[in-house]
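Enquirer: Please find the structures below.
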Structure P
Amino acid sequence: MQDFLKKEMRTVGLSMFRKNFFGIFHGSISAKAKQDQFIINKKDAIFDNLEDEDFIKLYSKKDYRWKEASIDADIHLNIYKNISEAKFIAYAMPPFLTSYSINHDTIKPIDYFGYKELKEIEIYDPKQFDDWYERAEFEIFSYLKTNKTNIIVIKGHGIYMYNRDLQQIAKTIAIIENSCKILHYM
């Protein structure tokens, strides 16, 4: 089972890297393996060449392995602990989505697929980035739960998304990115 999850994360991670949703060392992808454990990329993972060694299994009880994990591991853990529907989680920083989010409060797609799939997405403003990673693990899952959504677009930071299907995460992020690209050129 865990080999299958890693293979799927490698495949989708490479696709997302090729679309410029992940940077060389920037982004995160994870899968819930069991009730109290998940698999996430390591902090030094290079997304265009993910291997089994680039992933680490973490338990909800923190131990020495957490030092090797992605900086986003606490955020992923909090989503898994508080949102039972979350099977996969990704954090990406697509360039058009991220740049569009800086000067807008919502994303209102005007293209067919964006409109049909998403209608409108509120952009979450963290107000300041100085202490964002201390607040993020709580604010992100709280926003997702309160707003009954599986997507949070964070102003100037990117997007976190969970789903039961990893390919659906990649597809939805691609639709949002394309919508932001179209809006950018309008």
Structure Q
Amino acid sequence: MGPWDSNDPDRSEPPQGWTAIDLGALIVHIPNDVELRMEVREEDNAVLGIEIEAKDLVMQLMAYAGPRSSDMWDEVRGEIAQSITAEGGTFSDRQVGTRTHLIAVLKDGSKSINARFMGYDGPRWFVRAVISGARAHDDSAIGGLQDIVNNVVVVRDDLARPMQEPLDLSLPSGPAQVL
């Protein structure tokens, strides 16, 4: 299960008919029934963030520089939990298979937002996925978005980077490829 490192010879192939979108540090494979949006800075066309919308859920996906040998998710999960609490929200950890998800209710003024934070450690990289929407806490509802995360490929450059520095994303250079 992914996300996968671009140098991993054992990575699985995404389902037939999914579209591969090369965004530089991430290659995202998506089925035809989801929408991928990018937040782009106008001055230099830098991609600041990726959102994938599927039905009533939205997933933000981001890749960061990580350590060579240890995992970051436990540390990052603790930082996220602290931030959620400081802003008046609540959270709990949930074991999903071999992974720990952070299940949260975020506060936005008087509004509450259901969210699920997921983290994935790889060789010198870390991927964070945040799913939000009314059914973000429902394990069965997020299956399609989890499938997308499981097929992400991380292309880590050789530059020395500080921990948690975002990896460079870019606009696709050509049309998306259908696999």
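Enquirer: Which one of P, Q has distance in nm of label points 7 Å out along Cα→Cβ at positions 2 and 18, as calculated from the coordinates, equal to 0.5?
Expert: Of the structures listed, the value fits Q.
Enquirer: Upon calculation of helix-only ellipticity at 222 nm (-39500 (n - 2.57) for each DSSP H run of 4 or more, over all residues; to 500) from the atomic coordinates, which of the structures P, Q produces -13000?
Expert: Numbers: P: -13000; Q: -3500.
Considering all the candidates, the number was obtained from P.
Enquirer: Here distance in nm of label points 7 Å out along Cα→Cβ at positions 114 and 138 was calculated and came to 3.4; which of the structures P, Q was it taken from?
Expert: For distance in nm of label points 7 Å out along Cα→Cβ at positions 114 and 138, the value 3.4 is produced by structure P.
Enquirer: Between structures P, Q, where is percent of Cα pairs over 12 Å apart, for residues 26-73 alone highest?
Expert: Q
Enquirer: Work out the source of 1.5 here, i.e. which of P, Q gives that when distance in nm of label points 7 Å out along Cα→Cβ at positions 82 and 122 is computed.
Expert: It traces back to P.
Enquirer: Given 23 as the derived value for relative contact order in percent (Cα under 8 Å, 6 or more apart), which of the supplied structures P, Q does it correspond to?
Expert: Only structure P yields this read-out.
Enquirer: Determine which structure produced the value 25 for percent of Cα pairs over 27 Å apart, calculated from the coordinates; the candidates are P, Q.
Expert: Q
Enquirer: A follow-up question, please. Using mean count of other Cβ atoms within 10 Å over residues 10-17 for the comparison, can you identify which of P, Q gives the largest number?
Expert: Structure P gives the largest value of mean count of other Cβ atoms within 10 Å over residues 10-17 among P, Q.
Enquirer: Here distance in nm of label points 7 Å out along Cα→Cβ at positions 42 and 98 has been calculated and equals 4.7, so which of P, Q was it run on?
Expert: This value belongs to structure Q.
Enquirer: One of P, Q was used to calculate mean count of other Cβ atoms within 10 Å over residues 106-113, giving 14.0; which?
Expert: It traces back to P.
Read-outs: derived from the displayed coordinates by stated rules, not from any lab. As the structure is a computational prediction, the values presented were derived from the model and not from experiment. Cβ atoms are built from the backbone, for glycine too; each structure is taken alone.
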